[in-house]
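What follows are several structures.
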Structure P
Amino acid sequence: REITYPPFQDQLQQLIEQYPNVSRDVLTRCLSVGHALLAPESKTLGLPDYPLHLLEKVLKILQMFPSTHPENVLPLAFPHSMCLTQEAQEPVASVLETFDLQRITEQEQIPSRLLTDSVLSSTMLPNAENEREVVLTINGDTSTVRMLGGNITSKSDTVTSSKPAATIEAPSSSVDASEFIPLPYHSSVLSSVLQLHAAGQDACIVGPRGCGKSTVVQQMANILGYQLEPILLYQDMTSRDLSQQRATDSSGNTVWRPSPLLLAAEHGRLAVLDGLHRLHYNTLAALQRLVQDREIQLYDGTRLIHHEKYSAIQSENQFTDTEMTKRGIHRIHPSFRIVALAEPPMLNTPQGQWMKPEALALMPWKEMRQPTEPEIVELVQKLVAPKHASTLHHIHQLAQLSSHVSSSSSGNLSSLNQSLSLRQILRIARRLDNYPDNLSLYQLVQDACLARFLPPLVKQSLDETLEKFGLTAPSPSLAAQEDNKTVLRCTVDGDMVTIGHTSAKRYQHNTSSKVPKTLFYDIQQHVKILESLLQDWQLGEHLLLIGNQGVGKNKLADRFLELINRPREYLQLHRDSTVQSLTIQPCVKDGRLSHDDSPLVTAVKEGSVLLLDEADKAPTHVTCVLKTLVESGEMLLSDGRRIVPSHHPLARQLQGNTASPD
């Protein structure tokens with residue numbers, strides 16, 4: 001039998017009763033849009049089914065925040081500008097215009113309706129479990145609302161839970177890439193996500209790489225006191241990987257291990273699903289029950305259910321929490337929320353269109369665009385704080401180049417958009433400001449785009465674009481004269497090391513046996529690379545060496561660590577590498593099987609350098625796990641422990657192992 005939505009009048013009456021503060025006219029027009037796009041005439045146009053159930057949920061924002069314009073709420077339920085082609089958007093825009101709900105673009109806004117959404121303050125309420133009082137300004141009006149949040153009151157406080165996980169403290173990077181700069185547009189996006197959170201909804205932020213999605217979520221967690229649970233998604237991920245995974249305990253028995261998503265659900269954390277666009281649609285469908293009903297059936301026979309349903313079953317049968325656990329029923333924490341991050345679909349290719357009707361019905365959507373050229377300049381200036389006037393000029397050049405590449409219609413040039421993201425621009429700007437006389441802007445952009453490995457047509461487009469912006473390669477004759485002018489050497493003088501023209505202080509430690517010793521000849525090309533590595537190292541960056549087999553990558557890495565006197569842990573990856581092998585290594589002691597920490601965990605504990613060899617050979621899901629460790633300093637280990645940066649609240653817990661501050 002065909003199950004359809006209730007009639008228009010019944011739904012309208014229900015919305016009027018649910019949201020008495022919203023005018024009947026606004027509710028009528030919003031609901032009319034949904035029913036018009038569900039009409040048989042609209043289906044002949046090939047439009048996906050309009051998610052009326054999401055429309056009912058996002059309209060709660062108008063009840064809680066009367067200053068919000070309804071035309072800004074409708075795209076949260078049906079983001080037609082992202083999921084439809086330009087031709088398919090025309091009938092949707094016509095329907096919105098018919099009911100006077102067309103969205104006003106930033107260029108068309110009048111001064112009285114400019115984006116002024118921002119977050120003014122957040123206060124943890126006493127005598128209230130995980131509740132915050134948040135003050136927002138929306139279109140010039142101030143609104144105060146109570147929201148559920150985490151239990152972190154400040155960065156120095158300890159997160160408490162029913163069963164705290166052991167932690168391993170990771171050294172924090174010298175560069176805080178997640179610092180939130182409250183530009184008007186980014187504050188508006190943050191305000192929209194907080195409004196969805198106040199309405200009890202999860203959200204998915206869709207935007208190109210480097211537009212600031214992760215930073216907005218991190219700021220949301222800071223405001224609401226949430227502990228983030230980062231989950232990096234990949235193409236081959238299955239529904240079982242999202243819920244429970246098979247693992248081996250210390251005795252060698254096979255057990256079910258809860259995934260980070262389940263840990264977030266039980267302990268009331270903010271689960272960040274990074275890369276929703278990569279998931280197969282079957283795996284995406286497995287999230288539907290958890291997102292919409294807050295219930296999930298697990299592979300070991302247990303169930304996680306909504307906290308209200310849990311309390312009803314418990315009170316009806318007079319069960320204790322222990323008895324509920326014995327029966328395999330667990331409670332989902334009321335503060336649990338999901339924020340997904342995704343890249344826009346590629347509408348012209350069947351494989352790239354991942355926003356299908358099943359996905360559109362999952363949760364509300366928030367579109368986030370690439371920063372404009374003035375926004376890039378302002379962000380980089382505030383995050384880098386340049387000391388030289390030449391750096392300011394280079395920042396403007398980088399912003400112009402990035403905006404040109406992102407808006408280009410050329411397929412060759414648009415493929416470089418990810419290589420000139422905001423993160424890369426920040427790295428280049430810091431490098432130019434700290435070492436202005438070393439590499440030119442042209443060379444740094446070439447390195448960021450991996451120009452040596454680009455196809456000929458793409459490299460030609462890059463060179464033509466750089467020349468258009470006044471960035472040209474130095475002539476071979478001048479480069480040869482510079483090379484012959486001075487001879488670069490590596491020298492060690494006491495506790496100082498000098499590579500070429502760059503000096504740094506050597507590391508002092510008591511584990512000299514782990515410092516590599518290698519026979520090395522100071523070839524000029526290699527010394528230049530070592531000097532570049534030292535400069536990036538002093539800027540707090542992780543290092544990636546790319547090259548053909550046999551060119552000396554391992555030799556350079558060992559020589560570099562020998563010069564700066566840093567102990568090394570070595571881990572070689574291969575096609576059979578697993579997440580568990582990154583964490584623990586089986587060994588036999590006194591005839592018994594035991595498990596020791598892997599080189600990765602040992603490096604975190606002792607403050608050593610982890611050398612990952614053959615990183616490109618590892619499966620995708622293994623490198624995805626490493627990506628979270630590199631970007632956020634966090635990683636959930638297969639035995640239940642967690643790696644966290646030194647400023648993380650969990651780092652103060654005494655139950656876990658603490659890493660060296662180095």
Structure Q
Amino acid sequence: MKIRALFSAVTFGIMSTLTPATVQAANPTTPSSATVDTASKRSPLPVDYFAVGNSMSSVSLSPDGNYLAFMTIPSKGAKPIIEVYETSDFGKKPYRVGGKSMRITGFNWVGDKDMAVFFRQKIRKKVKGFNDGVFGYKIAKLDVKSKKFKEFKEFGLRFEEALIEKPNKILVSYREGVKNGQLVENEAVRATSYYELDLNSGSKKLVLKGNDKYGNVGFDYLGNPRTANSFDTGRRESVYYYRKPGQKSWKEIYTQSEDDFENFGVAGYVKDDPSRIYVVAHNGNDKRGLWIFNVDTKTFEELVYRRKDVDVRGVRLHSNQFNHPDEVVGVAYNKDKLHIKYFDGVEAGTYKQLKGLIPNAYNTRITTRSRDGNTFVVVNSGPRDPGSYYLYNNGKFSLVGKRKGLLKAEDLADVKYIEYTARDGRAITGFITVPNGVGPFPLVVLPHGGPFVAETVSFDPWGQLLANNGYMVLQPQYRGSHGHGLDHYKSAFINGGEGGFKMQDDKDDGAQYLVEQGLVDPDRIAMFGWSYGGYSALVAASRPNNIYQCVVAGAAVADNLQQVNYYRFRLEGTSKLEQLGMWDDSLSPIKDASKVNVPMLIIHGDVDQRVPFKHYKKYTSALDKHNIPYQSLVLKGADHFSDTLTYDHKITFYTKLIDYLQNDCGPGGL
């Protein structure tokens with residue numbers, strides 16, 4: 001059955017009654033709903049099912065809808081390539097392109113047959129210092145019709161956005177004295193300048209000259225600079241600026257003391273009204289809300305949406321940016337999952353109907369749409385769907401493919417949202433990934449990194465890997481986590497750093513809550529984390545009356561003083577209060593190495609630029625000094641961030657992780 005096209009080129013609404021039977025396959029893989037037999041015991045999947053990179057990502061249409069392209073990894077351990085198909089004939093052999101010495105990191109359509117392609121290359125063998133990594137980045141143009149590349153030799157250009165009304169032109173930024181995010185020796189550092197790069201000629205046209213007074217510049221869909229902000233050292237204030245379309249000078253619209261933890265951020269432009277913008281801000285409240293702000297009167301004019309439980313995350317733009325450029329159609333917030341409250345009835349109806357079509361619908365979004373609105377790509381992701389892409393074209397809604405085709409819905413696990421109370425009375429939320437089967441389960445507590453970040457668990461590869469091997473996974477939103485209001489965030493450091501203290505209690509109390517609920521075996525609990533999560537695992541290893549059978553610490557901050565000293569003297573205002581309050585006062589694992597009382601596995605990349613390898617060496621030396629046994633794994637050539645972990649890194653890491661938990665995590669394993 002085909003979807004009837006009941007829409008114009010400007011507005012789209014699937015108004016007919018549709019069923020999952022409408023979904024057809026654009027390739028031999030057909031989607032099906034998850035059928036989970038909890039009574040049966042499935043054998044764990046091979047770790048390479050989780051280690052292999054996305055077989056499909058960044059699926060997008062050319063502006064005319066005639067081509068569909070995506071990134072794919074043709075074989076295990078291979079570099080990503082781009083495949084390009086004609087939407088009129090998916091049976092036709094695709095055009096494939098990949099990098100030789102460089103690795104493709106992404107692409108963006110810039111015309112009906114042209115795309116900008118982004119590359120990463122290793123430019124040095126060793127990390128030069130904190131946040132001074134080993135990779136460099138370049139841009140090239142690809143004509144998918146002629147199959148010709150045009151490479152831009154210049155390193156250091158940063159892609160900002162495609163200009164949808166100017167084919168083959170993109171907005172890029174460049175900062176003299178900085179290349180690939182790193183300082184260049186013997187060069188003066190200047191403010192970031194913005195250029196319109198012509199991908200045909202290679203020429204650059206200056207759009208906005210760098211000025212330290214106007215940083216973090218935001219542009220509209222036409223490439224007009226509209227918003228900016230910077231820190232005024234004389235006034236000790238953050239200053240926000242605005243320009244209406246056609247204006248050449250900036251106007252100050254909002255100021256904020258350097259000691260003010262509230263947020264103010266431009267989220268979008270009010271349609272047909274250059275005097276009003278959407279902002280996400282606290283405006284005197286604990287939780288962020290969405291407001292309409294008048295730039296002429298410099299006032300919050302209307303509260304559009306705010307919640308009592310969680311912060312507003314941002315806005316959703318119209319799915320057809322060609323005909324509804326920069327148009328805000330909804331507000332987003334995260335709680336148990338991502339939620340959108342729509343202002344536009346047609347967009348709301350479209351998404352409601354799409355979710356009825358897609359198996360295991362969870363987080364669903366139209367990611368790219370043709371100029372006439374008649375062809376679009378939808379992506380869905382969730383606990384039982386690592387990511388599936390669908391194409392609406394010529395009245396058919398078809399499955400294009402999946403990010404991780406080896407992972408079937410029935411082999412994955414549900415994620416549930418929980419609320420519990422910490423021992424001091426603070427309300428804490430979290431996510432549990434529940435293995436298929438019957439509990440009580442062994443538990444792995446998996447705290448997020450940061451620590452000052454927001455986390456909403458949808459498809460988490462580490463959580464699913466662990467659940468597939470029979471472990472329940474708890475991801476607690478301990479104090480300090482973003483998204484739950486100012487008080488929850490500030491409580492981690494405002495009266496002294498709570499790292500190793502109340503922040504650690506929040507994690508332990510979540511585990512105890514699950515034990516009390518009968519979901520977890522109290523004698524089979526471990527902690528595994530990365531970065532700050534790794535720090536938490538080191539802290540857990542030395543706690544008295546330990547509830548954990550073992551810990552696994554990845555890329556862990558082991559010496560608080562060493563870490564914060566990398567940037568201590570660059571901190572100002574709230575960043576200074578946050579970082580020094582946290583790291584100077586919190587428990588430092590290196591000082592408690594002699595108190596470790598459970599088995600440990602310590603993992604670190606040897607070119608980690610964020611938490612340098614020195615942490616690993618110092619901490620393991622301290623363990624050796626006190627004759628504390630441990631196991632370790634050094635990932636050669638691995639940086640701090642997950643996108644730098646290769647297939648081989650992951651195979652080694654995941655294999656060791658599961659083997660350690662099963663066999664060496666306390667007596668008899670976890």
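Any read-out appearing in this document is the output of simple, stated calculations on the displayed coordinates, not a laboratory observation. Values in this document were obtained by computation on a predicted structure and should not be read as measured data. Cβ atoms are built from the backbone, for glycine too; each structure is taken alone.
Could you tell me which structure in P, Q was used to calculate helix-only ellipticity at 222 nm (-39500 (n - 2.57) for each DSSP H run of 4 or more, over all residues; to 500) as -11500? Before the final figure, lay out each step's value.
Working: P: -11500; Q: -4500.
For helix-only ellipticity at 222 nm (-39500 (n - 2.57) for each DSSP H run of 4 or more, over all residues; to 500), the value -11500 is produced by structure P.
For mean count of other Cβ atoms within 10 Å over residues 196-203, the highest value in the series P, Q is held by structure P.
In this comparison of P, Q, the computed figure 3, 14, 23, 28, 22, 9, 1, 0 for P(r) over Cα pairs in 10 Å bins from 0, in percent is attributed to Q. With distance in nm of label points 7 Å out along Cα→Cβ at positions 332 and 420 coming out at 4.3, pick the structure among P, Q it was computed from. Source structure for this number: P.
Please state which of the structures P, Q yields 11 when relative contact order in percent (Cα under 8 Å, 6 or more apart) is computed from it. This figure was derived from Q.
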